[in-house]
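Given below, in the form of structure tokens, are the structures.
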Structure P
Amino acid sequence: MGNAPKHRQAILEAAVRLFRQQGYAATGLSEILAASGAPKGSLYYYFPNGKAEIGLAAIELAAEKVAATLSALAANGARPEKIVARYLDMVGNWMRQSAYADGSPITTIVLEMASRDDKIREAAADAFRRWAAILEHAAVEHGCEPTQAAETARVTIALIEGALIQCRVRRSVDPLSEAAAQVKILFRETDLRRRCGHSC
């Protein structure tokens with residue numbers, strides 16, 4: 001199929017959107033195919049192992065997009081808390097535009113599948129590690145001690161993912177603003193520990 005890359009991407013984009021909005025279990029293969037506009041039968045051509053393979057690929061695609069966004073925000077040497085604040089501002093705009101129907105495609109899949117599919121669990125873990133590594137690198141570049149930078153970056157990713165769930169529950173971007181404020185405090189504390197030799 002000459003259009004394989006195009007149709008595969010269309011199926012993945014549709015799956016990411018549907019998983020993000022309504023969850024993994026609630027999204028059927030026929031629904032993904034219809035939303036993608038890809039030819040009938042193409043889904044199993046590109047994803048012979050069915051929905052689980054699509055879920056895995058959707059996590060990998062979402063992971064790449066978020067990593068690219070965070071990397072772009074970090075490209076000008078921004079401090080990690082600034083990167084997070086800008087990213088959460090972008091996410092907040094997307095959530096408002098979707099009337100809080102959107103969420104994290106990784107979280108919605110993992111909540112349902114992590115205990116049943118090791119490949120999906122490992123892909124999500126890798127995504128979270130990649131995102132945290134970008135923040136960790138930014139923190140170290142600004143003088144934070146590596147171990148503390150790594151721990152703070154991991155906690156930051158947990159805050160972001162939790163805040164996205166809270167946004168949907170509260171139908172508000174306030175949890176993102178609150179998370180950004182706490183991330184600023186976390187990295188400030190990390191920086192203070194570095195400057196006072198862990199004795200503060």
Structure Q
Amino acid sequence: METNIIKTFQAGGLVMWPLLLFSIVIVALSIERSFFWWKTISRQKNFVQRFFLRYRQYPQLQPHDLEQEQDLPLARIFMAALGLPQPTTEEFRLALETESQAELPGLNRFAEIFDSVITLSPLLGLLGTVTGLMNSFASLNIGNAGANATNISAGIGEALITTATGLIVAIFASIMASFFRSFYQRQLIFFQEYCGQIELIYRMHYGQK
């Protein structure tokens with residue numbers, strides 16, 4: 001089987017090399033992003049429950065009280081607001097909003113790479129189709145067609161293999177990007193919900209500021 005894969009790869013021509021690079025990059029980034037979201041989502045719910053249970057009873061929490069959870073984006077947002085020296089309610093809200101915006105690039109990390117691979121992979125496959133057909137046409141010899149049948153078949157094979165590979169890479173990247181995009185959108189909703197809750201609690205205790 002391994003030999004067949006190598007032969008198929010070689011039959012695809014030079015275009016298979018950038019497609020191979022794209023596939024390796026996408027798999028690596030998918031693993032990294034999957035681990036990131038699994039870690040974030042699995043821990044965030046418990047963190048939020050513990051935090052608000054304590055914050056309602058002890059609104060004087062300080063950033064160092066959240067140091068053990070500072071690898072969570074939401075914890076860093078809360079730490080930014082709690083770290084202000086006696087902020088007004090408006091300053092508290094602005095700190096939450098500013099830190100929330102600062103966390104967005106990290107949540108949406110590598111999105112541009114996924115989009116680029118989704119766009120370029122089918123184009124590379126199409127390029128391989130064109131070069132393969134060109135090789136087939138170059139091998140045509142009307143007076144002696146049988147002598148070039150192997151080259152013609154190789155050119156057609158190159159065209160089909162690169163087209164299929166480009167589509168496979170693009171489809172896989174698109175599926176993974178959709179998953180990560182949905183996690184990102186859900187996280188934005190969580191930010192709004194939980195930042196609204198902590199702001200409300202802060203206003204209840206310090207609304208006179």
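Some notes on this structure:
- Origin of the derived value 0.90 (FRET efficiency 1/(1 + (r/R0)^6) of positions 99 and 163 (r between Cβ atoms, R0 = 25 Å, to 0.05); candidates P, Q): P
- Source structure (of P, Q) for FRET efficiency 1/(1 + (r/R0)^6) of positions 43 and 179 (r between Cβ atoms, R0 = 30 Å, to 0.05), computed value 0.95: Q
- Each of P, Q could give relative contact order in percent (Cα under 8 Å, 6 or more apart), but the derived value 23 comes from P.
- For 0.60 (FRET efficiency 1/(1 + (r/R0)^6) of positions 35 and 83 (r between Cβ atoms, R0 = 30 Å, to 0.05), calculated) the corresponding structure among P, Q: Q
- With semi-axes √(5λ) of the Cα gyration tensor in Å, for residues 11-66 alone derived as 47, 10, 5, matching label from P, Q: Q
- Test item: P(r) over Cα pairs in 10 Å bins from 0, in percent calculated as 8, 25, 19, 14, 12, 10, 7, 3, 1, 0, pick one of P, Q: Q
- Answer label among P, Q for the case where helix-only ellipticity at 222 nm (-39500 (n - 2.57) for each DSSP H run of 4 or more, over all residues; to 500), calculated from the coordinates, equals -29000: Q
Since every read-out is calculated from the coordinates, none of them should be taken as a lab result. Since this is a predicted model, take the numbers as computed values, not measurements. Cβ atoms are built from the backbone, for glycine too; each structure is taken alone.
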